[in-house]
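Listed next: structures, encoded as structure tokens.
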Structure P
Amino acid sequence: MAIGNPYQAYKQNSVTTASPGELTLMLYNGCIKFINQAKKAIESGDIESRNTNIQKAQSIVQELMVTLNMDIEVSHQMMQLYDYLNRRLVEANIKHDMSILEEVEEFVIEFRDIWREVIQINRQKQFSQGGSV
């Protein structure tokens, strides 16, 4: 079977081989990307693109909500924050409001940056516990 698009094959492979932590990081990055595309669509007056990209960002926030482990206390606070972000995205779409998108983007960037730090700390712990090679 021939590969039609090497970039698509690479993307698919990176998703299927990623750890759960890396997948969460990909979701945050994807959400930021779609918010930025929605902001550009608002600037250019492209209603269809704005709607599509905000809905994609909403889908990612909803996926983040579904993947929370509700046995962990912090997940309850994250669920409330994700719910807030989801409602704000709906509002941004209805009102064509760039400032709401920027607010949501700030939250998602902060979550992403914290999550990236958590992944790095865990990798350092694993490396230090594994000993030298």
Structure Q
Amino acid sequence: MSVVRIGSVVVNVSDVRAAARFWSAALDYVPRYPVEDDWAILRPRRGGAYGVAPNLSLNLGETRPDAVPHVHLDLYARDQEAEVERLVGLGARRVHDWPYPEEPHDYVVLEDPDGNRFCVIDASED
């Protein structure tokens, strides 16, 4: 039986080099190959697609992301508040118009400089 794994998540961006700088700093990823104007593959500094985490590939695209994306990244953080502030310091923006539930929730929605939305999950209990 063959087993497949996620090797890479591909995100469309308007500036591949700027997105590579943001996501490399955000995730502690490094370019797998030299970053090009229209394509980059970032990999975990430690581990890889068949180890710790999948690659993040950045594709030059002209479309804007959906306000409520069909697929998004969930980033797990042991210190959610500190990670949210660090990511905002790198250029992420808080999403205030997200329909948060009234009861307590364990996630904060952010968007990268291209508007791609992602969540920072409170994983302090894990």
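Derivation of every value follows stated rules applied to the coordinates shown; laboratory data play no part. Keep in mind that this is a model prediction, so the values were computed, not measured. Cβ atoms are built from the backbone, for glycine too; each structure is taken alone.
Thinking of P, Q, which structure, once helix-only ellipticity at 222 nm (-39500 (n - 2.57) for each DSSP H run of 4 or more, over all residues; to 500) is computed, gives back -5500? Walk me through the numbers before you get to the answer.
Working: P: -29500; Q: -5500.
Corresponding structure: Q.
If we compute Rg/Rh (Cα atoms, Kirkwood Rh) for structures P, Q, which one ends up with the highest value? Walk me through the numbers on the way to the answer.
Details: P: 1.05; Q: 0.97.
Result for Rg/Rh (Cα atoms, Kirkwood Rh) over P, Q: largest is P.
Tell me which of P, Q gives 141 when you compute volume of the Cα convex hull per residue in Å³, for residues 43-114 alone. Kindly include the intermediate steps, with their values, before the conclusion.
Working: P: 79; Q: 141.
Computing volume of the Cα convex hull per residue in Å³, for residues 43-114 alone on every structure in P, Q gives 141 only for Q.
In terms of FRET efficiency 1/(1 + (r/R0)^6) of positions 35 and 99 (r between Cβ atoms, R0 = 30 Å, to 0.05), which of structures P, Q is highest? Before the final figure, lay out each step's value.
On the way: P: 1.00; Q: 0.25.
Greatest value across P, Q: structure P.
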